[in-house]
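Below are structures written as structure tokens.
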Structure 1
Amino acid sequence: MNGDPRQAEVRRQTRETRITVRLSLDGSGQADVATGLGFYDHLLISLAHHALFDLSIEAEGDLHIDEHHTVEDIALGLGEAVSRALGDRAGIERFGEASVPMDESVATCVLDLSGRPYAVLDLPFRGERMGALPTQLVEHALESFARTAGATLHLRASGRNDHHMAEAAFKALARALRRAVAIDPRRTGVASTKGTLEGSADTPEGSGP
């Protein structure tokens, strides 16, 4: 690590969305999130709170068409912000794992900030929507986040209530991220025998500087 603040700002603008994400990995869990989708706000605020990230998201999207572009681009921007804030990923724990219960539901997340994007998800939602957020877009958001964060993500949940499963899933992701981005005081380089954790994560066209 070079001692610089682990912060990033990502601006993503297309014909469909205008997204700004500001992130500090070493925050206190403060979040200011306005996506236009109340339940998505709720999940992202919960993620920031339990990961101890300071997070700001401003989003304007073509919600008059549907929610897909807005949900996806926010997740892509957030993942890219995590990747940028990590820099060369030197000194981090790299791996994180957490299980979180919420009433009858429980979620387990295993995460590797390897630079290799991959997502294995098992979120058996029952309904079509949670508020204004289509349930099928929860998994798509997580896949999009893993892609640009350069994360190998395994996340599963079980339960009877979609709200509880989704919230437990994001809290488990948050706790796993909190562990994975933490600085290991015993490590002087990257946690890889290859000597690098860079170069595998996507940077989508349209992302800001």
Structure 2
Amino acid sequence: MLDLDAPAAALILVINVCASLFGLYRSPQMIERHLFRPYWFFRQRQYVTVISSGFLHADVPHLLFNMFTLWAFAFPLEPVMGTASFVALYAFGLLVSGAGTYVQHRNDPGYRCLGASGAVLAVLFASIVYFPTASLFIMPIPVPIPAPLFAVGYIAYSWYASKQNRGRINHDAHLAGAVAGLVFVALTEPGLFGSAWARFAA
């Protein structure tokens, strides 16, 4: 049942889980067909893949980590932003992270990737501006982790993982998604940055 306070976030989570599990366990060719390949994006008119690849995942841990992050940050954020603004934020993060990936890998015919990470990072960083003092628990760590610290750790891991260049996970999209989230808030609620800093520094 969809969360009535965050219907868009709940629907996005359900679509990601269902599409990813179906692709992983029933239709690997569907995942292969919807991988984002920057080199072939214009050459073979694979336009839909910049969106469809963002709802598929390379494996179950990849899916679980992204969906945990989405759940932890999107469900409190959507009621505050409003559903229309939240959907716009998610779409903006997905497209900006795809554009960043295209620019970086447009001349590499072998590069391919998938995952919701860019859009999820946009949600995460926008959420930090709205809720700068928020914390979350991650088992088995017994203490709450401040959301800004979690975000920095996420970006640091993404940078490291992108240098390893293993698998099909689009680690390169993470930084672009994070920037997209901050830019979106700056454009729609610019006054939040000052109040967020004051609350965080207090």
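Odds and ends about this structure:
- Read-out distance in nm of label points 7 Å out along Cα→Cβ at positions 20 and 180, computed value 2.8, structure in 1, 2: 1
- Highest-scoring label, criterion being mean count of other Cβ atoms within 10 Å over residues 76-83, among 1, 2: 1
- When helix-only ellipticity at 222 nm (-39500 (n - 2.57) for each DSSP H run of 4 or more, over all residues; to 500) is computed across structures 1, 2, the figure -22000 traces back to 2.
Every number in this text was worked out from the coordinates using simple rules, so none of it is lab data. For clarity, every value in this text was computed on a predicted model and none was experimentally measured. Cβ atoms are built from the backbone, for glycine too; each structure is taken alone.
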